[in-house]
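Q: Next up: the structures, one after another.
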Structure P
Amino acid sequence: MIAPTRSQLVFAAFAMLFALAAAHPTAATIRYEVSLDHPEQHLFHVTMAIPLHGDDVVVAMPAWNALYQVRDFAVRLVDLHATTTGASAVSDPPCDIRMLDKQTWRIVNPASCSPDHAGTLTLQYVIEWNDPGPFSSQLNVHHAFINLAEILLYLPDRRAEDTEVQFENLPSGWRAAAELAIGHGPNSFAAGSYDALVDAPVEAGTFDQFEFDSAGAHFRVVVDAPSWNKDRLEGELRRITAYELNLMGGPPFKEYTFIFHMGPYDVIGGGGMEHANSTAISATSVDGAAAIAAHEFFHAWNVKRIRPQSLQPVDYTKEQYTRALWFAEGVTSAYASYTLERCGLWSKDQFYADLAEQISDLESRPARHWQSVEQSSLDAWFEKYGTYNAPTRSVSYYDKGQILGVLLDLAIRDATDNRKSLDDVLRRMNEEYAKAGKFYNDSDGIRAVVEEVSGKNFAEFFSRYVSGTDDIPYNQFLSVAGLELKLSSTPATDLGFDESTPFENAPVVSSVESGGPAEAAGLQEGDALVSVNGKPASSEEAQSLAATAAGGNVKLRVNRDGQIIEISFAAGTRDSVTANIVEIPQPTNRQRRIREGLLHGSTD
């Protein structure tokens, strides 16, 4: 039986074959072979060996993973076929595979197509991926990055069984890395369940790597980048991990792996995806990578272990709704900014500016008047639609959650005369939920711990700002730390409509602002843009309209139900909110104590 007690990172130069139909170990294991041959084709060739336990076998491909988006990975899967092989059989006729829905198949009585009823069911299929990480998977001549749930079928009623995956036919000079236990062969990894297996991304290629230890944990860093500063990245990671480990009372793991993609192989910008014992991060620079790492590493506690009941267990088949993303993601963003400031990578002015930026974004969104941060959490599954992200349609649970995290921290410090803080809430939730194997009840569970730690009723805070949409009295909270928020408004261009580009087609008008200049000119939701200011419509041309000066002329040709319509109007104006946080002159001793506590992560 494969029963690893600790994670290990595997590096191997060449792939070797292993027999899926070999004699079974003492306990049967669901095994996968993944061939990386001909990476220029972007095709993962997968073989799955399933020990037969009974009659029919049902397999499925997850509908979502990594992002809160149903992306239907099965659309990428082709040529699924199956045979059964027993201890003495060499080959058998194909088995009867019946599709049940877009992501689920039933193999009917697989033992009947094999002379040996105690055999193994072997599935083979091909799945295509060439999308940059960390939220997708990629196979090309440069490297492979794999979120395993995006390429591996699973058995819905047998997710708890031992699993093993082996990567084969790696190009010369490639090696594979994942924060998983060593399997039976080179480039193979094992886990005690499907869920544990797919919660560890895999990097294969000619990457660099280094290691360090901190607070009793071992860290490995895998870097895929054309050029980077090792000393700088290692120094910043050491400071980030040391601070957060100390904050949370030590590591909840023995080993942890960072996977970084930096440079031209990934989309411009950045992002990170958390996993229980690892993270994958895409960034354009070491500075950006470290800032994302501060967020993703804190997820090792908040969301991966301090976890809302609504996300447990993972349901790979459909949307999984929770009201707690404002805490799981937004408060994690607050702790990323705390970490960067408290460990010296940011100045306090950078911390203030970052918080002010989140406030500016929130206050610039009219949707804040009707969408609560809990509803934003529930609506996360709409984020793949361009129209949803418009300021008139939604607020960000990241931004508002980060704001509420800092304000909640200040409110706790105020209620306890700086003897307790949000740090104590996170540590208490770690003890009460994570270490006890329990899960909290969304916002109600968070509030219960806040009140336990502070000794104060926080019903009004949660009803007004978490489940409600009341305007936040920022200075009421900030003043307890001798801070002041200054808001200013400047005119900005208002086109009066938003566009999206569905499925790489021409841009389509996704929403039209009521009473705005575009509506007055006759533009309608659903109009397909044919040309923008005389140029053929494209997503880039449509987005370039944002640079139109207020009062500037906008000329559109649109296709509406097969009819070409010309629409022109003068761009309007709207107020763009800018926030600035400053320290007040001559703070009281109490204000100074609370401010220092906030900035240094200390209490009295």
Structure Q
Amino acid sequence: MIDAMCPVRDTRELSGVYRFGRQPADLYGEWSRHRSPSGNRCALDGRIDHQGGDSDARVLALYEERGLVGLRGLIGDWSLVIWDAQRRAVVLASDFAGTRPLYYSCSSGSVAWSTSLSRMVRMTGQRQLDLDFAAEFLYSGFPEGLTPYKGIYPVPAGQALIVTRSGVEKVVLWTPPVEGSIHYAAETEYEERFRALFEDAVAVRLQTPAPVAAELSGGLDSSSIVCMADRLIRSGAAPATGVVTFSYEVTGSPDQRYMEEVERMCPTVSPLHLDGDAFPLMTGHTSVGRPTLAERRLRELRSHMEAAGCGALLTGQFGDLITGNVLDDSVQAADYLRRGRFLAASRELLAWGRSARTPVYGLLRRALRTAFGQPVPSPELQDEDNSLAARMRERALDRLQQRAVDPALQRAIPSRRQKLFAMRSLFASRAFQCPEPLDGLIYSHPFTHRPLVEFMLSIPPALICRPGEPRRLMRRALRGILAEPVWRRRSKGNYEGMFLRGMRVCGAVLLKDPESMLLVQLGCVDAASVSRRLLRLSQGLESNGAQLRQIILLEFWLRQRFQDGDLTEGDGPNV
């Protein structure tokens, strides 16, 4: 179990400007609450685990004792700013998963930073659309190292930036384990270790004398968090007074009975069910600094959290990836192929083929490519119609190809490379960052708990997922903790219907005059292609809906931002 911990507390905005050659001057908030005798200052937004007392002071002490190396051991959800008086430098850093926001902008004479993107726009006056962001957002949905505004950038997850008059130096604070270094004698030892780490992941997020909010969808990820939280609270191992769960009722969804099983099993839970159709995942109105799904729902969620006295919201995000929720993980055979164990590889492929009902020849081709080909797939044009203009496709592909393949991926065992690549994209794009409608609240994901992630990346993949047994290790470790019907559940409802309903309402507006779309006028997408796909969407036909969702979301965000004067054109044609 956990030792001394920093309590979950309200976040605070970190915003300021340093003009090179002068002392740092605060613009907003109490970002420099702690100052050491040497003149250094530190301010932290978020939560540091296993650190008693004043987090700012302890973090600054680590930095003064060991430099940036001292920050590598920090576990939690955090972003921070340090003023290094001796070097006359501003240090900006973020946790390994990028869960707490932090942005910066450099000019010839100063550097500005803020945990609020909207605040950064007002501070710097940077309102020009970054078309590289638009290209990546429309192509993959995961723009890395960019914001919608030219000249404003997110601090990279798991890195520190040292900003001085001479420029910006990047220092990597975290790299994933890649060599599978953990081996136990018995499978039960892995189960015990998973259970202990998951308990810790939830417990550190319950260190508050108030109720904690949690999403509850009826799936394994959210249900396991709620069940573990209830167990810890009832045992007295966590000071939180209860769990307020938020569930979304969707007509025809199979999830309802599983939510109710969890609610019935957990006496500390206070359930709140919201009508999923009343708060669509996509709307034509937005008021945030970057395109955000479910903005209305997040604002409704915030109002309920504030009414219940909850300062933290726990989600099940990242659980699918890290716990092996896949029906086909046949690339495990690539590890045998790489070692020349062809008979073992054949048996593995046959087992996965039977389980996934997939021809074994296709699985073999993929396993061979994984074992002896490139560490990760090279960028290729999407097969589906994505409506991007040629120059935007080129922008997106150029950025993807320019990213050097992480050397760690080349050292990783073949079966782990794709997971590492997906994880890197999620972290680099800050997919787990607190959304702006929840600014000022803790928005946290127990499955991104760093010790748990590192453990799952260090054990044999065959323990995590087997043919016909997705989430093998998780299920075995949490039996008796999860509600039994949820533990036995093999599939889950999805929100595709909710997305489609929101998309069709917005799509009908765009279909009236596709030529007037800002994305068309900016030269980002082709009007004829978008029109054809919107029509197919309205008819319930295949339209590459996942990527069309990106187009609709960005289009309505752009309309609102241009209308409010918070954005100007990029380097495309005039609007």
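Since every read-out is calculated from the coordinates, none of them should be taken as a lab result. Just so we're clear, the structure is a prediction, and the values are computed from it rather than from any experiment. Cβ atoms are built from the backbone, for glycine too; each structure is taken alone.
Q: In terms of relative contact order in percent (Cα under 8 Å, 6 or more apart), which of structures P, Q is highest? Please list the in-between numbers first.
A: Numbers: P: 11; Q: 18.
Greatest value across P, Q: structure Q.
Q: P, Q: which one has helix-only ellipticity at 222 nm (-39500 (n - 2.57) for each DSSP H run of 4 or more, over all residues; to 500), as calculated, at -12000?
A: Matching structure: Q.
Q: Kindly point out which one of P, Q the value 18, 47, 31, 5, 0 was derived from, the read-out being P(r) over Cα pairs in 20 Å bins from 0, in percent.
A: So the calculation was done on P.
Q: P, Q: which one has mean count of other Cβ atoms within 10 Å over residues 395-402, as calculated, at 25.1?
A: Details: P: 25.1; Q: 16.0.
The correct label is P.
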